[in-house]
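Down below are the structures I want you to see.
Nothing in this text is a laboratory measurement; each read-out follows from the coordinates by a stated rule. Every value quoted in this text rests on a predicted model; they were computed, and no experiment measured them. Cβ atoms are built from the backbone, for glycine too; each structure is taken alone.
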Structure 1
Amino acid sequence: MDHAPFLDRALAIVPRDDTYIAERVSGRLPAFLRGTYYLNGPARFARGPVKYDHWLDGDGLVCAVAFGGEDGVRITHRFVRTRKLSEEEAADRAIYRTFGTAFPGDRLNRGVALESPANISVYPFAGTLLAFGEQGLPSELDPIALETRGLFTFRGALTDVTPFSAHPKRDAATGELINFGVSFSAAHPMLNVYSFAADGTLNWRRRLPLDAPRTIHDFAVTARHIAFYASPYVLDAAAIVRRGRTVMDALSWRPELGTRLLVLSRETGNVIASIPLGGCYSLHVVNGFDDGADLVVDVIEYERPIYEQYRVMPELFTGVGRGRPVRYLAGADGVVHRRAAIAYSHAPDFPTTDPHDASRAYTEFWMLGISATGQPGRKFFDELVHADWSRPDRPDVYRDAAGRFFAGEPAVVSDPSGREAPVLICPMCDAEHGRTVVAIFPARDVARGPVASVELRNPLPPLFHSYFVTS
């Protein structure tokens, strides 16, 4: 059964670079909604005769929705002009192997790594805007025009093959940026952890040995700790370099290795504890914070990896399993003392919190879900969820109609004065009619549905991660 009718139409959209003032705004946009909602994700899945198999393969497209301007809501979207995109456009053919697609004669960056399509996430840092891929350095963008300026090397401290993840964490008070990357050597796998000052200068870098080349996509940072949910999802780098495999085909699920919570000192980057957590998988972290001497880490947890559900395009999530937001409380003794879960299991993903709650004790967060989880057939994200750790059995859920999907990570925006309730921004795709809107929901009552929306002149395919920058 097809639970995501017309999804193929949505994924086939290849938008052109554009900037304009939105002509169709419905409902009331709150006066405090002033700033830019950024969104990044894959948006082109074919080049010449090569058609990409995996959702992570597409070239990165960044969209900016700027609220609060005198002339209205300004929309800008541009492809990230990576080396991959520029060379393939000039040649009018696919050149580089991607995460899930290999083809005769394809190339790797320096023969050892994927050439990043910069298609995962977007973050402001050091006075500029950075677009990240799954591994590798980010591309620097103009924050307004979204024009690509080139690779951001952190003042020359890193190179284009430095392992670097797509989910850095920024300290709002100090401007410090913390990130990591995995070196996937079979003999000596390493976890690289970095700290950068607000101007992009490297503060320190640590290289920590891993027991296996585990893939890690996200992590948590608190006032005193850096924490990694290290699943037993292992990458055989030699299969990529020597045998022409894709990253997807070089991954293997090794539950016998077990999952571990790796805890580091934020001050020094040194390992404090390695705590066994069983044998589950997590792609995204919700948040983390210190609770006295204890550490709290909240993740979206699955029984097995999710990347296999990202192919073959456009037949996505055909066998997606259930997952839950899970909270782990680890003591200073290196033992998990409590595990709690939210009563929502519809393959949740793309979790987000109020930016003011990052690395702090909090209760509320938001995420997307797939209503037909557990049923056979193609599916996609059609539920928007507001969850609260203080009432874990009562999630607040909005489900969209058939043929309509949520098209990217939501972002919550609060009224600085506190007079109005916060709102949630989330893109929505009407695949049947070829429309994309950026919808505004009451953040604490998403089941009510959108109270305002901005329609884009040009529809966009479903994208990945977002970030809201307040004016």
Structure 2
Amino acid sequence: MRVASRRPAEASPARMGRLAKLPVFFGLDGRRAIVAGGTAAAAWKAELLAAAGARVEVYAAEPEPEMLQLITGDDRFRLHARPWATDCFEGAVIAICDAETDAEAQAFACSARAAGVPHNVIDKPAFCAFQFGSIVNRSPVVIGISTDGAAPILGQAIRRRIETLVPQTLTAWAELAARVREHVTARLKPGAERRRFWERFSDLAFGPAPGADVEATVRRLEDEAAGLGADGGGRVTIVGAGPGDAEFLTIKAVRALQSADVILFDDLVSDDVLELARREAKRMLVGKRGGRESCRQEDINALMVSLAGQGRHVVRLKSGDPMIFGRAGEEIAELARANIPVEVVPGISAGIALGSALGVSLTHRDLAHSVRFVTGHARDGRLPEKLDWKGLSDAETTLVVYMGGRTSRDLADRLIAEGRSPATPVVVAEAVSRPEQRIRRMTLQDLSGGAVAPPQAPLLLGIGEVFREVESAGIDAGVPESADLRQALPR
């Protein structure tokens, strides 16, 4: 059995690149903050400070309606109906100003600096000791985003993206975490046990809000983390890595990778995908490739059972979608026999990514009424005999053939013999969605004539009228037209 460990990409000696600004979360509860100015912009900053627990003192001779509406009747605020002066900084821990002119901004900044008070002048970064970023508020979980003033709109766009990823229910889970932390620390051993508990807890935190049985749930997680539960705390997550582009991963797939103790990954999983995994996770290559030395499926199954039995979170990382020609069914059955919890996270299959890469609908309503995913070889490496050849030869069916490179000639001969037109468009794809992606265009007749040599890398074949759109859409696949294939393509 060939199992190779791989370390994540080495970090640079500095371990962290330069930070434009240090992200600091400042405790303001019960502390004095000053806001100079009565504008709507100043009101927004005053509200932000009050939300963080500060006692906010506003200096404004003529506050605007937005400021008056905010502070009237609210004992978190105190209005001084005069402009700011140097004496207002005494006892303050933070100071904000909405200055009309650069001269006022400079005077405020100099006074604050002399008093040793961190300060911000709204929309005048040259006079600021710190800057505000965009905020995602799930307090006590607070996420701050900064572009160092370069592109505030970009910061807002990032915030909107994060808002979609972070559920509102996270607030309740974070509050629960604060309540149970002391008990968890007392009960569980430092290291693996505590990390196992908090990883499982975090998985739940991205789901529904804590229910009435949350105390029982916490006890169960503690038991599992301590190895006292029915499954000993170990589990397996079978994750679809997609065709290669790391941005095709689902959010759930990334969460699994970032909570893994061990990752068992296939040959075709890209380095970019692996780089998203928890850096402390052990990575083990368990590749299976036709015509090469490979791990046996039985050995991979046994390894998963063994590692999960030790209480580890094992991620079985498979290229594409694990439930499409990924032998995930065998792995699930083996884990079930060992009473090990298993979850499957789907991925984008290469066949789906092929259509996207070409800008082609695999089920174009005028050209195809069905799409079929088929394997190009049987257990013995030859073309499978038990396929529905009559159905596959239907001119209005799009075929996506996985692992079809070695049997492509026999496949084309059989389809033509069953009645499929020799002029049927074909695309031959390698490394779909990756930088080295290569897609060649030809016909079924070209395929039958041996236009594809036995490949060194897995090939994906697309067969059907929908692929005629590749040419008409003007999509450059980077290859010659089919008339020149015999001279241009390897034999």
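Consider the structures 1, 2: one of them gives -9500 for helix-only ellipticity at 222 nm (-39500 (n - 2.57) for each DSSP H run of 4 or more, over all residues; to 500) as calculated from the coordinates. Say which. The partial results should precede the final answer.
Details: 1: -1000; 2: -9500.
Checking each candidate, the match is 2.
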Self-check item: Which of 1, 2 leads on relative contact order in percent (Cα under 8 Å, 6 or more apart), largest value
Solution: 1
Quiz item: Computing Cα extents along the principal axes in Å, for residues 381-460 alone gives 36, 26, 21 for which of 1, 2?
Solution: 2
Exercise. Rank structures 1, 2 by mean count of other Cβ atoms within 10 Å over residues 277-284 and report only the one at the top, that is, the highest.
Key: 1
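To test your reading of the models, identify which of 1, 2 gives 0.40 for FRET efficiency 1/(1 + (r/R0)^6) of positions 357 and 373 (r between Cβ atoms, R0 = 25 Å, to 0.05) when calculated. Numbers along the way, then the final one.
Values: 1: 0.40; 2: 0.95.
The value was obtained from structure 1.
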Practice problem: State the single structure among 1, 2 that was used to calculate distance in nm of label points 7 Å out along Cα→Cβ at positions 101 and 309, giving 2.3. | Solution: 1
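One of 1, 2 was used to compute distance in nm of label points 7 Å out along Cα→Cβ at positions 109 and 213, and the answer was 5.9. Which one was it? If you can, show how the numbers build up before the last one.
Numbers: 1: 1.6; 2: 5.9.
Structure 2 accounts for this read-out.
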Quiz item: 1.5 is what came out when distance in nm of label points 7 Å out along Cα→Cβ at positions 405 and 429 was calculated for one structure; which of 1, 2 is it?
Solution: 2
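Where does the value 129 come from, among 1, 2, when volume of the Cα convex hull per residue in Å³, for residues 197-268 alone is the thing being computed?
Of the options listed, only 1 reproduces it.
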Quiz item: Thinking only about percent of Cα pairs over 40 Å apart, which of 1, 2 has the largest value?
Solution: 2
